[in-house]
Structure 1
Amino acid sequence: MVNITIIKDDDVIRNGIANVLQNKLEDCSTRELAVEDYKSIISDSSIPDLVIVDIDSNVNMNAIVNYCEEHQIKVAVWTTTINKDQLIALFKQGLHGYFYNGMEMSELLFAIKTMLNNEQYIHPHLSSVLLNEYINVTSHEPRRPNGVLSEREWDVLEQICQGHNNKSIANNLFISCKTVNNHVISIFRKLHVPDRTNAALLAVKNKWVSL
């Protein structure tokens, strides 16, 4: 049984999310909790596997994160606005998920399953802010681990981090679009990421590419 707690203010948009998730996820128990009651995350009967926090609420995020870390609970945040400084501070905390308002239910379910599988989820609308910040503060020679990608795949990944699409990558590397597509699929599989954004974030975060 998977237990999920959603911490939020009383809001029409967010109301009912717990019930929807419970109906859509197999073997899932969910509940909604007011922001001031975060210490009730842990009840006498269970400890949640995942806590989702609406950071647009009047919430003490540090207190909640510290509390969840103490009890080894995964934490995701949900926002309707893009506040660069706030996002960067939250990203540095290494949370398990970063959600953005307007997510389709299928996307939300995918994000939750990703986190429960011990992987990080970052919504594309938020990841661009985080990636740009890493680019701004990072100046280094790439440190590429051995045995992770082939030389050509490293070349393709660097092009992805620079924002090029497959057609542009093919032109820059003098290879076909089909070959680029095959490399991109292989990169996703080897790095265990779902898309280009997360591949780029992982590469920049680990200083695998120079930009």
Structure 2
Amino acid sequence: MIRSQKIVETELKQVKNWEIGTTPMILKRIHHTDVNIAIYERDTSALTKEISVLIERNTELRFSGDIGTIMNEISTFLNPQKFSLLLRDIKELLLLCKEVANVNEFRFLLATVNTNMCRKFHTDINDVRMLCTYSGPGTLWLTDDNINQKALDACDENQGIAIEENRIQQAKTGSVVLLKGAIYPDEESKAVVHRSPTIEESGEKRLLLRIDTNETLNFWN
């Protein structure tokens, strides 16, 4: 039976650019051509106490190198006995990033954020980036069918870039988010459009972990 052209066009419009799941292996879907954001949703409530301490300290840790180097550096700032759960989680995320991205060295950030750094929707100039908002509101992102490409190219305000504001997506707190950037080595792939949540007006703070696999022109999310 031959399907009508109208049905085929409808199905094409419904192709997802995202994958969301509750197991870490969902992140490997980022390598599918049509997928530019993969989200591993998880419960991080066991880390609440340690996270709260880092937020109050206004933490900002930046390192680069392989996993061993980064973990050694972190351990000089975070007491392994007081932050054992968080350090274990960070190491697991580094190992996960290594497995998914097939790289050995990273640029690492763990920071308390209280400003609207990347408040405009944008794409990153990198291959892939891993984010985890341990505390506070998570990263905002757009489905591909909710992007006004002309407004994005012209760097318009956010209201013009999202076609329908009520369809703006947001990663949950604690989720591990893998973002595909503009120089991902697949010419048919698109970079995901995303931005930081607005927090200055509310006085909120975020504890953000970011792992990059290469140099990038965009530092905050």
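Read-outs throughout are calculated quantities, based only on the coordinates presented, and are distinct from any laboratory measurement. Note that the structure is a prediction, hence the values are computed from the model and not measured.
Out of 1, 2, which structure matches 12.8, 38 when Rg and Dmax of the Cα atoms in Å, for residues 28-123 alone is calculated? Provide the component values of the computation, followed by the final result.
On the way: 1: 12.8, 38; 2: 15.0, 43.
Source structure for this number: 1.
Each of structures 1, 2 was scored by relative contact order in percent (Cα under 8 Å, 6 or more apart); the highest score is held by 2. As an exercise: helix-only ellipticity at 222 nm (-39500 (n - 2.57) for each DSSP H run of 4 or more, over all residues; to 500), calculated from one structure in 1, 2, equals -14000. Which structure is it? Derived from 1, not from the others.
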